[in-house]
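Please find the structures below.
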Structure 1
Amino acid sequence: MDLAYHLRMRFGTSHFEPNQTQLREISREVAFLRRHGINLDDRRWAELVKKHCPSAGTFGYRGADTSDLSTLLALALQVARANGNG
């Protein structure tokens, strides 16, 4: 599973976003929030993605992936662990 793809489809970023740096930062924040018991609802996900990916919300994709938030969380935590932030 590819976190960048799922974020792109769900939050409408350009095909250049999120890049590896943006993915690391998003994942780092997700891991931090989870460690502090903060719930990652759709609004918070949208804020995180917009904070790191300026194009969020400006693109639409046919047959867009409707990944649930549990899938996004699992992928983000996987990236965070791989980068030593899990």
Structure 2
Amino acid sequence: MAPAMNSMKHPQRRLLAAACCVGLALGGVMLWLGLLHDPQSEFHLADGGVDYGYCLLVFASWALSGALFTMVVLGLYLLLRRWIAGR
């Protein structure tokens, strides 16, 4: 029971872990969809290769955006929960 109580003392760690997981999942899904549907050949080069720099840019931008949005939403949830519990 000690690890469960330890995580309850530090909800920010759980918030950060959840935000990272959501960000990585969102970045991966968006990169996968971009590679599948590439009508303007932004991901694929003329010689048939893949532009890994652009793939990294797309993945990182979606992962960062998803993680930041999740951190804001979960942070507001924690503040609201703490405010309601303090009433």
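Numerical summary
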quantity: Of the structures 1, 2, the one that 20, 13, 12 was derived from, the read-out being semi-axes √(5λ) of the Cα gyration tensor in Å; calculated: 1
quantity: For mean count of other Cβ atoms within 10 Å over residues 12-19 computed as 16.6, the structure of 1, 2 it came from; calculated: 1
quantity: Relative contact order in percent (Cα under 8 Å, 6 or more apart) derived as 38 - corresponding label from 1, 2; calculated: 2
quantity: Entry that produces -18000 once helix-only ellipticity at 222 nm (-39500 (n - 2.57) for each DSSP H run of 4 or more, over all residues; to 500) is calculated, selected from 1, 2; calculated: 1
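Bear in mind these aren't lab numbers, they're just calculated from the coordinates by the rules spelled out. Since this is a predicted model, take the numbers as computed values, not measurements. Cβ atoms are built from the backbone, for glycine too; each structure is taken alone.
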